[in-house]
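Chemist: Below you'll find the structures, each written out as structure tokens.
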Structure I
Amino acid sequence: MNESKVAHHLVVSNLTKSFSGSTQTLKVLQDVSLELSAGDSVAIVGPSGSGKSTLLQILGTLDHPNTGTVSINGIDPFELDENALAQFRNQHIGFVFQDHHLLPQLSVLENVLVPALAMGKTSTDQVTHAHELIESVGLADRDDHLPGELSGGERERVAIARSLLMNPSLILADEPTGNLDRATAESISELLLELQQASGAILIAVTHSDALADAMKERKELVDGQLV
């Protein structure tokens, strides 16, 4: 593991986010605060439309809050310029999406290496790490397969491996078991938490799954735009 990323720490202070419509302003997040350290995991639950995905987008630096701050390892990513922010996101944040977002023309190995490819090239160490991650998710014999040749659960395993390639400080999972049957969902939940604990990263998962939420160290609900 990259030793410079061991002291993972996330501090979210008084985030607000609203969207202005033609007739009114919709307040989605109100004074959301959160502090997590290496190895912590938290499930964020709540009904559809409660702001869970909006919060995840902001924590992933894909959207900006109206007010409030986010600090990842002592750095406020929203103070960075566009290029520096993209590099910071790539190096410090791993994403696991419900629809996995694998590139259909790339093999399992190439998909796992996408975060490194985004920086222009891959190192021998990164390729070795990718092979190790693919083995850790149980797909060592499928590394040359295309996503279309994999089951839904296998594709989600590839997405988990990809999220860990850069040894991120923060893993953000958006409904990672949402499209899976119960048995597959349970195995994916166990795998995600096992690998997160092994890496020491912080894990935040938005989920409707009680099973996944119960497996996390903490469970928080978004109610009226606030985390409770």
Structure II
Amino acid sequence: MIIAIDGPAGSGKSTVAKLVAKRLNYRYIDTGAMYRAVAWTAQKKGMGLADETAMAQIAGSLDIEFVPSADGQLVLVDGENAMAHLKNETVGRGAATVAAQESVREILVAKQRQIGEAGNVVMDGRDIGTVVFPQADKKFFFIADADERGRRRYEELKSKNPNLDLKIIIEEIRQRDHEDRNRKISPLVMAEDALEVDTTGLSIEEVTNHVLKNINNL
């Protein structure tokens, strides 16, 4: 099967997708990491992220590999373990910029389809069920209150940056929501045949079990 999990930042989709893939012995693919890899590579080279032609060239040339690990997954970018770099907030903001570029999305969507076409995959992102795999066997769309999503992101990042401001994190979440939902290319919308899952107030285990129960009822 192909299982698509979409949703806004901080909704829990990546964490749950990783656990669902592990329980099913499927491959887990974090498509957001691919956009982050483009932004990270460009930032390392001192390139302007607004240059869509240059970003598309990077997207086309990068070798992005997803490798199962004890923690769930490693992302190798041109053979380098890039996990620590891809979680950087500056890289995350850069990813939002390149993700809005049509030529970059076309290249990465093609790569995502190539990865997932063999099946037995759980793929999360913002347009998996609508654009990448509209024929996915199961589609989920996660939502959660913006304040809670901000608190989740804050808890995730504060150990690395004790000077983080929760209010700023929440505002960044809201801004990313606005950008994702209003971009011209592949905006964040729920597929008509997706199951909406509100993760507000739920534990990771509760959401994971809910998703698995729905998949098993296929």
Structure III
Amino acid sequence: MIDVINSLKYTSHLVFHPFDGFWDLKHEKRGNLKAAIVIIVLLSITFILRRQTTGFIFNLNDLDELNIVNEIMSIVLPFALWCISNWCLTSLMEGEGSFKDIIITSAFALTPLILVNVPLLFISNAITIHEGAFYHFFDTLAVVWSGLLLILGTMVLHQYTLTRTLLTSAFIVVGMGVIIFIGLLFFSMLQQMFSFAYTVYLEISLRM
């Protein structure tokens, strides 16, 4: 438990000093898988709270249609796809990070989404629409900040140049799309197979 707490505390250094932060995360073992899971759980909770408690001026969601499973999957699924695609591609491109390292690095890179969005939950209920530029600025900042950390984390983890990292990141996003396509195709084929088997079963049942 103490090692998880220490790892979570280390995020305050990593988000402001990404180069040595990600280096120590891997080589000095400043991060661990348990802490990465905690970050993803906290991020999921943050997005659920954001949907429910953001000030009505800035909240365009229908609060009656909240589906906690869908909210969690909207975080966990893209994260899992990024890690899987990252590992598949970097394994072929002489990357130095293991799948475990990729999970830890990617999770820690998403910390700004928690650090920024939690205060915004309270701020959104205290400001007017005329001060909305302030809210939207920090909302965008959290996304851009985490995106930059994902790229820098990939660069430090796999020991790539910036150009190679940007190219790899683009391939990772494409790879995520390919995985989604294959997954949808696979489930579509399964559905058709079950539908065919059920139709055959009905035909046999009617003829007996």
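Chemist: Here helix-only ellipticity at 222 nm (-39500 (n - 2.57) for each DSSP H run of 4 or more, over all residues; to 500) was calculated and came to -10000; which of the structures I, II, III was it taken from? Show your work: numbers first, answer last.
Modeler: Details: I: -10000; II: -15500; III: -27500.
That value comes from structure I.
Chemist: With FRET efficiency 1/(1 + (r/R0)^6) of positions 30 and 190 (r between Cβ atoms, R0 = 35 Å, to 0.05) as the yardstick, tell me which of I, II, III scores highest. Could the numbers behind the result be given before it?
Modeler: Details: I: 0.55; II: 0.95; III: 0.25.
Greatest value across I, II, III: structure II.
Chemist: Also, I was wondering about something else. To which of I, II, III does the computed value 18.6 (mean count of other Cβ atoms within 10 Å over residues 54-61) belong?
Modeler: Numbers: I: 21.5; II: 18.6; III: 14.1.
Working through the options, I get structure II.
Chemist: If you don't mind, there's one more thing I want to ask. Figure out for me which of the structures I, II, III the number 32, 17, 10 belongs to, where semi-axes √(5λ) of the Cα gyration tensor in Å, for residues 38-165 alone was derived from the coordinates. Intermediate values should be presented prior to the final figure.
Modeler: Numbers: I: 28, 19, 13; II: 23, 21, 16; III: 32, 17, 10.
Label of the originating structure: III.
Any read-out appearing in this document is the output of simple, stated calculations on the displayed coordinates, not a laboratory observation. None of the values given here were measured: they were computed from a predicted structure. Cβ atoms are built from the backbone, for glycine too; each structure is taken alone.
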